[in-house]
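Colleague: As structure tokens, here come the structures.
A short reminder: the numbers here are calculations on the coordinates, not readings from a lab. Being a predicted model, the structure only gives us computed values, none of them experimental.
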Structure I
Amino acid sequence: MNKTPAHAAISRRVPCYDMARAIGIMLVVLGHSLAMDTYPRALVYSFHIPLFFFISGAVMKPLPRHNRTRQRFRSTIAAESKLLSYYIFYSFSFIIFDIVVRVLNIHQMTFVNIFWDCYQTVVLYGINVLWFLITLALAKIITHIVDSYTSHYGTLFHLAISIFAYLFFATVGNIVNPLLANGISQWISYPINALLQTCTMTPFVIMGFSLRQFIPKFIHHWRRPLPLLFIINIVCCFRFGAIDYHMLRSAFPPVSLIMAVCGIFATLGIGELIAYIYPIRTIMNWYSQHSLFIMVTHEYPLIKTFIVSPLLSLFSETAANSITAQVITLLILEIPICAILMPLTDICIAYCRTQWRQLTENNGKHHASRHGVHQRIL
């Protein structure tokens, strides 16, 4: 039986979010298969990453209010500890993979590159796609902090500061990007890039968070015309070219913001339309639930090089060179990869988080006991 909006409210899941997230991860896989600076890639990149940040903001829950600044920071970091744990775990895994495969086996990298892998991880730039994990974690932390101080100002205030922040930092990114590309030391460029990409993407989380109470009803009511918003992206991409938030390329910021918002709501509209078609909903729910793992594993571990291309070449050279065949094959291969590796990953991360929680609790008790002794002495 199809779920009604009432059932969705009871389960506290918004079906169009899951559908849109699944569409988003498929577009990520497609986008990484397209050639740089081509129109199809520009169209995909005009909205697919902001989509994830917007949905992440829309499903965030407000944290309990604390009077002390220190408590606020601790509660916000604790709320996003899972994402931070994923970032640390996958960064370590990527470095090990680079040493074993790229350095010692296929000789694609040297140990100098491994050093820069470590440096990118430490300054929160992120190795390859891991920029997404750490940027999303930081953006959600910033959103919690902003909300804790400004919640009484209302939705319009949050929308205003998010729009202003995006326009400002996207403009700064456009100015800084050529400077970073023209000989500025990597010691400086990586942390600057990390800071600017976080500041540019955080407004999308704030937008989703501030509109979270209104989005489900709005999407459900306007689900049929919303996909037409893609026309704006199709037209504007011809004029304003490529956007890459990781590389601080935001084209003309007012237009790139419009394209991001139009692409987000068009995708949510499509998600609402297909959410109640049972076979599609089942498939898309699976990809939505595993989107983070697919984001991390679809490109960097060289699945396409070692598995997809040799597999397709068994059929024909045309199939091996077909982007459509590559993307479909990769998305199918992610099913057994997720089934095998994701449980192991979750076990490792859960163990690390448990150890870290015990360590911080012991440190907290030790600090409290020392503070009590100090008070008694006084």
Structure II
Amino acid sequence: MLALTLTACGGSLDSSGDAAPGVTDKTITIGAVQAWGGDFSDPVNKSYEGMQAWINFVNAHGGIHGRKIVVKKYDHKETAEGGVAACRQLVSDNDVLMSTEFQGQIAHVTTANCLDNSSVPNIVWQGSDDYLNKWSHTFALLPTPSQMGVTTAKYVRSRVSGDAPVGLVYVNQDAYKVAGDAFIDEAKDLGVNLVATEPISYTQSSYVPQLERLRAAGVKHVVLLTLGQETAMLTQAKKIGYAPKWTGSQFVFEYAPQAKPGLYEGVTGLKLTSAAPSKTYDDFKKIYEKYGSGKYPEYDPDTMLSYGFAKVLTKVLEDAGANPTRASVQKAMKSLSGFQTGVLGPIDWTNGVIGTKDLWPVKCCTPERYWKADGEPSADFGSGALKSEKKPDKGGDS
């Protein structure tokens, strides 16, 4: 449990003697930069409830060193330009101690890069391979896209026997392409019998040509690096009588099997967070039910991701001291080692800006249509060090 109730003694001063932004004798204000409006507003606001529930719990138990946490929201509109604009507004306002980004497809990267250039401490949900060796004020919780591709290849190698033919389907854009390229390179290094690769677009409606080519190549195991496209692919595969074993990462969120009962049955993959049922999930449910806002009474393990994020945030604020400054927040992040949330792999920023490389193996599904645990979380699944740890990777992993 956090040491939440140490007595505060007025606002903090930074190294220049000026008051630290966002810190008063009673509150600590943090920024939350997300796609709060527009097409992504509902899933983003629902996901945020897990974070807010933990913050409400902490505030109800005395806050951080006697100060309550206040969240100030900035909307990056899920565009690259919106990310920069939100960052500039936050920097101009100069009234938050640090920033957080628990979601994003593109804008979180431009936001994070801008905040880092502005020396604002920031926790982002996932890092970018392009900036890993450049960031000094931004720290990410989860593996980069290329690291996810490498780990997915190691997972497939551990689960697919011998020379069984494997096919890859990946979205040929943005982070999915980065993950796909990394998967292909690592699979070849590991001796995976990768006989077919099928890039797809975000919005295509028919995947039958790709499925027919996979079948013609004799593929028995299909690896998916997708986000929603696999729903149509699984449906169309059933219609044409193609029944390989499906696995992968990127798509393994609860809304997929929840929306299509039975369709994902037997599908395996790698999840960003621990699975339900578990003690961690039971603890999360209790806190969510008591301390959530009530706006989204329905919750699931996906909502737990931001809850785990919030646990890391409050640990950083606690370690930043009774009179936190941006400098002490950054020092606390750089010193965080092996921090256990139960939701994510152990968070360790002592050797870089990526907190954990572990992913959680799961299989569909529990009776409630949640992904269920199918092994222990890992980054290598018995295949040795990550490729990015063996030699420098073109994606910039460290």
Structure III
Amino acid sequence: MRSIDVVIMGLGVHGSAAARELAARGHRVLGVEPSAARAVTGASRGPLRMLREADPSRPELNALAQESAARWRQRDPAFTGTSEAGFFRSAVGVLITPSRDADRWVGRAGDRLREIAPGDALLAGLALGRDRIAMADDRCALLDAGAAVRSLRSEAAELGAELRFGSRIRLAPEPPTGHGRLRVRVLDGGDPEGEDVTAERLLVCVGARTRELPAWAGVPGLRIEPAPMQIARFASPPLDPRRPRFHITHEGDDRFCLIPMAGGDVQFGHFEQPAGVVDPMTASRARDLAALRRYLPGTGPLRRLTTVPACYTAPPAGDFVLRWGTPRTATLVACSGVGFKFAPAVAVRVAAALEGQTPHDGASISQAATTFLDVGNGTEHH
């Protein structure tokens, strides 16, 4: 029976980042993912991800975002000079908000936001509406989600991690007992018997497809919510795709984003879906299109519309959670919707925990430090 240091269940962006980080630290890593190697699925939605180093709606995450941006740049082949094709593109983030909220957003974002003057090319084609203001953050980026995940997986493999796709791990209804090494069964495709390996640690990375975990490996209070995204092509591009940027509109709790894509397509959608919708795919399509035409009234005839089905994993308090189900098994949940971009920085903290962090039940990853914070009483564990 083979011996592994860490088995990772789920190779989305966070599982892949953890595999890469642990392998870089010299651990024997086995990553297991049920989907195919080229199928980058998981909880996230749409081909592009927005990266803001200063998010006015989540200022407590800014330090983690800045660290993550630096780590993504270090890994991007276009930035390192190893290739012209990369997954990280510097971009401008455009925030559109009611004028009454402008001071609050600026206060939370520091000196990163500047007001956009009327007539600026960033606002071409956009209808702001009455009593609304547009501000720009020039230090943002767009991540090609598929290319970013594949890059993490490639690095992990080069560093010695074994990544198995089209495979799965069967978890028993009851938690493993004892203090010895874990016994993990890996099932491949048509092999009903699979392979047993022993491991020091098991890391379960929860995503939209990880719905049927036994209670000991899950996270209490976790919600999985539909979050479709639209990709549309119009008779003529409604936004100039030559300048990388994204637009986010805020109106209370209603948040909507649109991103010009290469070739003239537009990726767009709401951050949250209304509660109680019977058919979220159909409802989101109509709602998102109506919002797009409201903000881009000159949009021409629709040529093609693709709705990307996905779900958000929504952990308690919207934080990243690392929960120890047993002294040797931990479950990681990222706060979908903003979680993708944080993967490299979160992986550093998860790897440190698996290397010897005192196990404790229900921990949220600190946004500004390399510690974990106990959710129940706020006690730090170093």
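Colleague: If volume of the Cα convex hull per residue in Å³, for residues 113-328 alone is computed to be 170, which of I, II, III is the source? Don't skip to the end; give the middle numbers.
Modeller: Details: I: 170; II: 159; III: 196.
Working through the options, I get structure I.
Colleague: Can you tell which of I, II, III yields 20.1 when mean projected area of the Cα convex hull in nm² is derived from it?
Modeller: Details: I: 23.2; II: 18.5; III: 20.1.
The read-out was computed on structure III.
Colleague: Further, regarding this structure: Given a value of 28 for relative contact order in percent (Cα under 8 Å, 6 or more apart), calculated from one of I, II, III, which structure does it belong to?
Modeller: Numbers: I: 28; II: 19; III: 23.
Clearly, the read-out refers to I.
Colleague: Please state which of the structures I, II, III yields -6500 when helix-only ellipticity at 222 nm (-39500 (n - 2.57) for each DSSP H run of 4 or more, over all residues; to 500) is computed from it. Provide the component values of the computation, followed by the final result.
Modeller: Working: I: -24500; II: -11500; III: -6500.
The value was obtained from structure III.
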